[in-house]
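These are the structures in question, set out in turn.
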Structure P
């Protein structure tokens, strides 16, 4: 089975003058194609730092991040941006939708950025919104949608480019129990049908237990849950 994501000896340090804070300390990770992985950990343990590095939004101090066989941090800034747009999707706890654009316009945005025609981008966005059960809300603004519907739009936006891997930061953290369960079922169904790998960072142990595999980020390294 192919790896969607491979992290080899990843470290990340921040410096304040001469003082060094080590956040990631030789982190190792292999995510299989189509795998659903949960990563849990306490606040401040480095989960967001890990996601930013895995998502090619930040660079490691040392180590390698390989996605689909490509050492992403060896790419130029422009190449990284194009790679991220094509291969990586992001879902956040707070949806980060553009409030002045409709649901279909929000979902079409990554396609327009990569150069798809407006017509093709809109058609693909509509098809993805239909997959997440929002075909009746295409023209609604985020302010006209419920919290769960906004998160569905965010999931559609993350998946519309058919990425190899989706990185999710507390995707159900701002939702009530019933809506969170619906979002989980949606992620599971999309994982089955689209074959995208999901790496889900969460405090929610109930959600984590439903994933294929669970790891804990502890003292800058990923360890098996016990």
Structure Q
């Protein structure tokens, strides 16, 4: 994934920084990054031995980033690097760009059950929060760092994928310009997904209702 991102971004007229946040996983991620990218100054590794969790890992990466534009994506090729360029292209006209499965041209090659389950839940989010955003659980995001800087007093990065719901909601409420770009969720290239949608359904629902009560 790291090499694929570097290959995709290399023709673009800016310097990229890639940050890998590893929660001391037993699969050798940290060692592999050290060995294969030791000579790449643009690749950084953050090894967390005490903390755990997707949302806090993302927050740590954002905190350590030196860039004005942040990209967040999965590392299993569900989010394909080739789509990253199209998200970046929208940044001049937007503050936050979402790789969306649920606008024309988007979709998933993986489980139809997960596709429709997430679609139904996104309809629920839109109805409860009055949001025009079609994919609030994408997790494939590009945004200006000023978005999280200006929202620093908001509690966003905790839990699991529900961070994405909160980030999009608070960004929209703060008046930031949001755009969606169609992406196709690809098949995983190895490993097992840690995302069990039914497992997180209750916590995601609580997150949405909590946001509604604050409105």
Structure R
């Protein structure tokens, strides 16, 4: 069993790398963002509350996130190991995660920090859009469809952009990250599990560096 955590500001590539790691190493990606958006899509009471919070670029209450993660880790497909993507977001959640892992007799094998340049990061985020049908991700500058207006994967002509992918909201999210989440770097450094890679490198190079870290945990 291998349990990993990816740290880095919004748009650092945690989701992309988590999917790659999951495919290569047979782990399950636990993305709080995906799970929270699923709640929003379901239209439940908690989903409506989460929608309001996310639209403002603010953080979802700890108790909600922790409950979602804990229940998901009990699923049969998570027995072989998980990748925590977007959790924990603060020291309170980190302490709660320690307790959850201890109760489940698990441990974090590595915490991988994706180091990025803030200005480039903002450009990366505001240009993102996805296929409305299959969810394939694109970017205005870095990854355009091969045929303009047509998805490479499913040939759909419908695309969407997240309403919070704009400069003002991204700056607010970065401020929240440095205030709430960045202290986790010191927390896990002291635990001896923190490893850092260059998150601004090409996706394939970042993946290779992460694989080197994983090789050292076995």
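Please treat every number below as a calculation from the coordinates, not as lab data. As the structure is a prediction and not an experimental result, all values here were calculated from the model. Cβ atoms are built from the backbone, for glycine too; each structure is taken alone.
Given that Rg and Dmax of the Cα atoms in Å, for residues 50-161 alone, derived from a single structure, equals 18.1, 51, which label among P, Q, R identifies that structure?
On the way: P: 15.2, 47; Q: 14.5, 42; R: 18.1, 51.
It must be structure R, since only it matches.
Of the structures labelled P, Q, R, which one yields 4.1 when distance in nm of label points 7 Å out along Cα→Cβ at positions 146 and 178 is computed from its coordinates? Show your work: numbers first, answer last.
Details: P: 0.7; Q: 1.9; R: 4.1.
Here the read-out was taken from R.
Once distance in nm of label points 7 Å out along Cα→Cβ at positions 74 and 114 is calculated for every structure in P, Q, R, which label goes with the largest value?
Working: P: 2.3; Q: 0.4; R: 3.0.
When distance in nm of label points 7 Å out along Cα→Cβ at positions 74 and 114 is calculated for P, Q, R, structure R comes out on top.
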